[in-house]
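As structure tokens, here come the structures.
Just so you know, all these numbers are worked out from the coordinates, no wet-lab data involved. Since we're looking at a predicted model, the values are computed, not measured. Cβ atoms are built from the backbone, for glycine too; each structure is taken alone.
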Structure I
Amino acid sequence: MSWQDYVDKQLLATKCITKAAIAGHDGNVWAKSEGFDVSKEEIKFIVDNFEKPEKTTITSKGVTLAGKKYFYLSCIDNKVIRAKKDKTGVHCVKTQQAVVVSLYEEPVQAQQAASIVEKLGDYLVTCGY
């Protein structure tokens, strides 16, 4: 399965995730949904802030994706970053070599999106990514 297939078939096909990207820890985007123009710098900022976010600028700057700023909510186990703005939520999962970035919109609940994105993240870890 290609990286684009993971975005299209494992994330977007659920109809719970509206936009998604998979990138390396260096910020290079491996695959993304159409029209989701996340930058290398935006991804790298997220990757750099997974560990001890309370001691970094993410808590005050928030998360920016495709030029839109989202308010930082939390980081869980140095593996998950969550953010939100209005009716759109952000759920990011860090694996050994990659980061899965996703957006979801109401009426989808945060836990629905979390389950989908974290399941893919866990699978990528078992594959060495």
Structure II
Amino acid sequence: MTEIIPQEFWQGVEQFNSGQFYTCHDTLEALWIEASEPEKTFYQGILQIAVALYHLENRNWRGAVILLGEGSNRLRRYPSSYSSIDVDELLSQSVTLLKTLQQIGPDKITAGHLAENEALSLPRIVLVSDS
């Protein structure tokens, strides 16, 4: 069965991948409010990761860590490929960032003293090809 994926979802994916995390949150939240399961939790997982990255941009370590964890936990319920999204890849990138943030700790993030070799790799949403 092929899910009908709303155009707004793809707009949210583009916003996420171009670093417009707050706008992505707004786009996906509108979808999430109207959605039913299983899409509802899927949208929520992605939007929580987007909000985590928004928090990170604003040097809110605690908000970033909490929402990366919550969003990742929601996405773990989905198959490796869902709605043409490579869920495993998004999870892998999000969990790697979460572990990195936990190792760095809040002080370096809030003070903005990340060294060049500690530049953070932000998750991106990757599409799976229909093969």
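On distance in nm of label points 7 Å out along Cα→Cβ at positions 31 and 47, which of the structures labelled I, II is highest? Could you put the intermediate results ahead of the total?
Numbers: I: 1.8; II: 1.0.
Structure I gives the largest value of distance in nm of label points 7 Å out along Cα→Cβ at positions 31 and 47 among I, II.
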### Structures I, II, by distance in nm of label points 7 Å out along Cα→Cβ at positions 79 and 103: label with the highest value
II
### Message
Out of I, II, which has the highest value for Rg/Rh (Cα atoms, Kirkwood Rh)?
### Response
II
### Task
Of the structures I, II, report the one carrying the highest value of mean count of other Cβ atoms within 10 Å over residues 23-30.
II
### Query
Which of I, II yields -20500 for helix-only ellipticity at 222 nm (-39500 (n - 2.57) for each DSSP H run of 4 or more, over all residues; to 500), as computed?
II
